Structure P
Amino acid sequence: MRLHALSMTLLLSACDATTAISPDVAQKSIQYGLEDRGLVVTSVVCPPDQHSKAGATFSCTATLATTDVLPIDVGVLDDSGHVKWDVRGVIVHEKLMGAGVEAKLGGGIHVTCADRVAAIPVGSSFTCDTSGGNVPTKHVVITILDAKGTESSALTP
């Protein structure tokens, strides 16, 4: 299973460049955006006193019901308070992605991955356990290749 990188553009406030962006509005937007993609969000935290000045950036964190924490990058697009947020990395449900890798591997190899959702940077990997099959291996390394969540896998001893 693949989940794509998430981003959203929104208007948080519309005033002059000295107006603070409401962390409550940013937090709700991020929460709703993540929930729209099927994630269960327990909290989102953004720093207070972020000003609506074009080019400014700040970070928020979203905690999921699984207790996994997703880093969120927020960029201010203009002095009117338009912002865009992105999850840092590709959101992956490791157990579901492992099931897809198991189907590709075939040969009676069973893949067991953690039942967690994580934001995995493009080019990074996570490891799952394997069993069965005719291959003397104990692990499969799954690497995220692009922002769409395309993966490659390699069996390792």
Structure Q
Amino acid sequence: MKVCKKCGTIQQDDRFFCIECGEKLKKAVSEAEEQKIREEITENIENRAEAADELGVDKRMRIAAVLDVIGVIFAVVSAFVLKSQKDNLLIILGSLLFYVISFVEAIFPNFFWTLTKLKIWQYANAEDIEPSFWYGMMRKIGVWGLMIYAYAAIIFLYFI
């Protein structure tokens, strides 16, 4: 294994010039250096795989969960402030339900993925399937959408 000193591209031993920048290559790296480079590459791949996990709980999902908890508090306070009308309480209860669903999806994404797999399992073997990119995107949109809708519904009650 050769490593270009100019751009850092990893090359095969039989190359004399870098395939990226054209720089003349020096002799091959030692076995120990080659092993170290391979371990770094493996670690890099594993880190990227974790970052690409569609069911991972990232910083945005943690923020959404905190906003959901604040929303639950807001809904409970609103229930006491706006308790005069039955329709208001139904809207607030619906908002509470949306906050709870959004929170569970944000913090425990495997719960809903397991339910989805059970639904798919009726038609095919769902043991080895993984969530797609679109599933992950719809999960994130759903978390934020439910929360925004719940906030909007309660805020709307203050203006009617």
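No value in this document is a laboratory result; all are computed from the given coordinates. Because the structure is predicted, anything quoted here is derived from the model rather than measured. Cβ atoms are built from the backbone, for glycine too; each structure is taken alone.
Details
- Calculating volume of the Cα convex hull per residue in Å³ for structures P, Q picks out Q as the one with the greatest value.
- Each of P, Q could give helix-only ellipticity at 222 nm (-39500 (n - 2.57) for each DSSP H run of 4 or more, over all residues; to 500), but the derived value -5000 comes from P.
- Structures P, Q were shown, and distance in nm of label points 7 Å out along Cα→Cβ at positions 83 and 99 at 3.5 was computed from P.
- Computing distance in nm of label points 7 Å out along Cα→Cβ at positions 75 and 115 across structures P, Q gives 3.8 for structure P.
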